[in-house]
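There are structures below to look over.
Derivation of every value follows stated rules applied to the coordinates shown; laboratory data play no part. Since this is a predicted model, take the numbers as computed values, not measurements. Cβ atoms are built from the backbone, for glycine too; each structure is taken alone.
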Structure P
Amino acid sequence: MGKKKNRREPQTLELAPIGVETHAHLDLDDFDEDREEILARAGECGIASIGNVFLGPEAFEAGRRLFDGHPEVFFILGVHPNDAHQCSNGALDRMREQFKTEPRLKALGEIGLDFYWDKVDHDVQRKAFRKQLHLARELDLPVVIHSRDAHDDTMAILEEEGFKDYPVLWHCFGGNAEEAKAILANGWFISLPGPVTFKANHDLHAAVSQLPLDRMMVETDCPYLTPEPWRGKRNEPAYVVFTAEKVALLKGIRLTDIWRMLAENARRFFRLDEGCL
C-alpha cells in the first residue's frame, strides 16, 4: 500500500475488532499479489468479518479455496445483472446445491438490474432477477441488491415478488433521500460505500442524515469506489473505517458507537452468529 502525504492510515482510527465489511470482491485477480496482507490489515483495523461476493457459481468454485485459512470471511453468491444471460436453470441448480452444502454462504447476491452499462437486454435482466429472488425465498436467504440507474424497476420487481419486509440489503447505495425513503418503507437495509466520503456528494449526505441507525451498513465494494483519503487508489476492506467515520460525522454520533451499531446490523442481517462464524 503506497503512502502519500496527508493520507491517514486506517489503523490510526484504532477501532475495536468488531466491524463488518459487508461487500468485497477479494477473489478477483486485483488481489492475487497481496491478498494475505490485505486480509491481515483488515483485522488490524478493527474488521472482524468480511463478506466476499462471488459473481456466479463458476466464480465461487474457482475462488472459494482462497479463504480456507480465513474463517472471518463469509460468502455471498449470485449472478450479477451484467451476467444475466448466464442465469440458466443449470446455473440456478448449481447455486442451489452450493448454498445447501457450504455454510459460509450467507446471502444471495449481488442480484438486480443494471441499466447504466446496458450490457444485457433489460428483459433478460428482469427474468434473471426474478428467478434468483425465487431461489432466495426457497432457501430462506437474505438478498443483496445491485441497482444502477434502475431504481424504480428494481423496486417494482421486489414489491411484485412480495419481498416487502424480507431481509433485503441495497448494496452500494448512492441515491437521494427520496429513494432511501422508499427502500426503508419496505423494511429493507441500506449499505453505504466509499463515495459517501466525497465532499460533493450532497444528495447522498442528505440521505444518510435521515437513515435510521438500525438499517445501515458499510462496505467497500473493493477493489472499486475507494473512499477519501485514499480515493484514486485500489480499494480494500481496511478502508471501510473511513466510510464509517463519515457516517458517524453525518449522524452526529461517536465513531466508536456507530462502528458497533453498523456491525450489529450486519451480523443480524447475515446471521453471522449462526453456523461457522
Structure Q
Amino acid sequence: MIPALGFGTAAIMGRISRRRGDEALERAHAAGIRHFDTARSYGWGEAESVVGDFLRRHVREEIRVVSKCGIVPVRPSPLLSMAKSAARWALSLAPGLKAQVARAAGAGNFQPTRTYDLDVLAGSLKTSLAELGLTYLDDLLLHNFVPDAPGVEEVAEWFRSVRDAGTIRRFGFSVEGDLRQGLEFLARKDLLVDSVVQVPVSDLLLHLPAEWRGVRFIAHSPFSFLRSQVETNGGVCTLSDLLQALDEACVCEALVCSMFGADHLSENVAAWKAAAPSAAR
C-alpha cells in the first residue's frame, strides 16, 4: 500500500513562525493530509501548542497524531524568544545564512537534553497531551533512541502501560542513527512486534532483509534521499517513484515531509495522488 503523505512540524516555532505554521497546517489538511508528526522538543517545546490549535478546529478521529518523548527542550525564556525571532528575521532577509543560524541554534544554552527517566517521560507525555488538546496520541515514539543505552527496556514497559491505559494507541522508536544497528537491537529485545519504527529514507529501508519486511515504518526526509540519488545516478528520482519503491520494499505507513510552502505542498500532494490514486478521493 502506498504510504500516506504526512506533515512534519519540526520547523514550527523555530525557523517557521506560529502564524506561518498554522497556515501551513491548514493548507495540508485542506489538501487531504491526515498524518501529522510532532514532538515535545520541536520548536524548543512550542510546536505542539501550534499543532494543538490546529487540531481543535478539526475532527480528532480523522487525524493521526504522532509525537515523541525522550528529548526535553530547554525552558522557555525571553532570551530564547528573542533569539528565535532574530533568527527568523535574519533568514527572511538572507536565506543563505541558514548554516550560521543552525550553528547558533546548536549552542549549549539552547540544547535539549536526552533522558529515559520514566518520571520525566510521563511528565513529557502529560505536557504533550495538554499542548495538543488531546486525550490520547495515536503514536508515541522514543525520540532518536540509542541502542544499548541503559533504560530502553524500562521505557518499553512504560510505553505498554500507557498504551494499555488508553493514553496512546501505539508506541515506537525514532531511529536516526544506524538503522541496521537499531533494528537488530529492537529485534533482540523483542520490541519490533507491537511497535512502529520511524526512520529517514535510506538505501537499507528500500532493500530490507527478509526478517524485517514485516516491521511497520514511518519514513521521513525523502528529499535528502532523493538529492543523494540524483548525485549518484540512482534509479529513484521523484517523490512518486519513492512512494512506489517504499510500497514494494517495506510496510511503510506514512512518508513525512516538511511542506511549509504552498507550491511545495501542491507538488508533493500531486506526486502522492499520482502514486496512490485512491488518495484523490
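Remarks
- Computed -11500 for helix-only ellipticity at 222 nm (-39500 (n - 2.57) for each DSSP H run of 4 or more, over all residues; to 500) - originating structure among P, Q: P
- Among P, Q, structure where Cα extents along the principal axes in Å as derived comes to 51, 42, 34: P
- Top of P, Q by distance in nm of label points 7 Å out along Cα→Cβ at positions 188 and 268, largest first: Q
- If mean count of other Cβ atoms within 10 Å over residues 148-155 is computed and equals 17.5, the structure in P, Q: P
- Given 0.96 for Rg/Rh (Cα atoms, Kirkwood Rh), for residues 28-67 alone, calculated: source structure among P, Q: Q
- Here distance in nm of label points 7 Å out along Cα→Cβ at positions 220 and 236 is compared for structures P, Q. The highest value is that of Q.
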